[in-house]
Structure P
Amino acid sequence: MTSSGLSTAPETKALNEQFSANKGKLPWPVSKGLITDRFGEHPHPVLKGIKVQNNGIDIKAEEKAAVKSLFSGTVASVTKIPGYDYMVMVRHGLYFTVYSKLISASVKKGDTVTTGQLLGYLGSEEPELHLEIWQDKTKLNPESWLARK
């Protein structure tokens with residue numbers, strides 16, 4: 001049993017298996033994008049001797065780019081976070097995908113979404129999506145889950 005208490009539900013088990021079977025095959029959340037900051041701990045790009053920890057990846061995209069769901073699921077939360085604008089979290093069984101830096105959100109908590117469904121838009125200044133994938137409370141590298149371009 002996990003901390004979320006959902007691991008024994010049959011529908012959760014099926015969704016977990018479907019999500020995990022798509023590792024390396026999930027669609028990109030933006031139509032055109034370039035990874036600008038990778039997952040994990042690495043040296044700061046400017047400050048010597050400083051390490052930064054990224055819980056996800058950052059994807060530079062086009063101005064006002066549409067951000068789409070990587071997989072079917074239920075919107076667990078839509079929150080406005082200072083410095084990150086809107087953050088949309090989608091639950092896929094015990095997996096979560098988190099999309100941050102959206103200037104607007106097109107979904108609300110409790111909505112059911114499908115793969116490729118619009119979640120919101122990036123802004124026109126520094127349009128960069130912050131993407132995280134979690135399995136319960138474990139951070140996963142989103143880059144290894146996305147289909148190769």
Structure Q
Amino acid sequence: MTIPLTWTQDPPRSMAQVVWSREIPSSLELKQDTMDALIQEMLDRRFIDSEEQHWLCLCLDEALVNAILHGNEGDETAKVQVQLGVEGDRWVLCIDDQGQGFVPDQDVPDPEDSDSLLLEHGRGIRLMREWLDELTYYRGGASLVMARRRTLG
């Protein structure tokens with residue numbers, strides 16, 4: 001089931017319990033280390049299992065590349081904040097950049113159009129909507145909240 005994409009100018013909601021956080025300069029060289037550390041944290045906490053790791057990796061890669069390249073325009077003085085939280089039986093990831101955000105109808109191809117899979121932009125949102133339980137862009141697209149129900153203890 002594909003979830004809806006939610007986009008708002010509002011600030012992101014507060015997470016009930018932040019369990020991991022990292023702030024990085026907008027450098028693609030730091031993306032993989034950040035992803036590896038976060039995925040390992042989520043495996044250790046049993047938020048995901050090894051079968052879900054691939055999906056999480058796809059979602060994180062898309063979100064971090066978007067924040068670094070599109071949000072902060074590759075400006076290494078601009079930061080990307082990544083936070084992992086827990087809300088009941090769900091894990092929640094919040095990725096914030098310092099950019100101006102985006103307008104989905106103008107800046108992202110229609111994710112329902114199968115031809116959009118072949119385009120350079122928009123694939124990530126389509127992939128995230130397939131696997132996540134929540135995908136919400138706050139601050140006009142400069143903050144992303146992804147959430148999914150934990151399948152393990």
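The numbers here are math on the coordinates, done by the rules we state, and not lab data. Source: prediction; values computed, not measured. Cβ atoms are built from the backbone, for glycine too; each structure is taken alone.
What the table below lists for this structure:
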{"read-out": "Computed 0.93 for Rg/Rh (Cα atoms, Kirkwood Rh) - originating structure among P, Q", "value": "Q"}
{"read-out": "Per relative contact order in percent (Cα under 8 Å, 6 or more apart), the highest-valued of structures P, Q", "value": "Q"}
{"read-out": "Which of P, Q yields -2000 [helix-only ellipticity at 222 nm (-39500 (n - 2.57) for each DSSP H run of 4 or more, over all residues; to 500), calculated]", "value": "P"}
{"read-out": "For mean count of other Cβ atoms within 10 Å over residues 43-50 computed as 14.4, the structure of P, Q it came from", "value": "Q"}
{"read-out": "Which of P, Q leads on distance in nm of label points 7 Å out along Cα→Cβ at positions 11 and 139, largest value", "value": "P"}
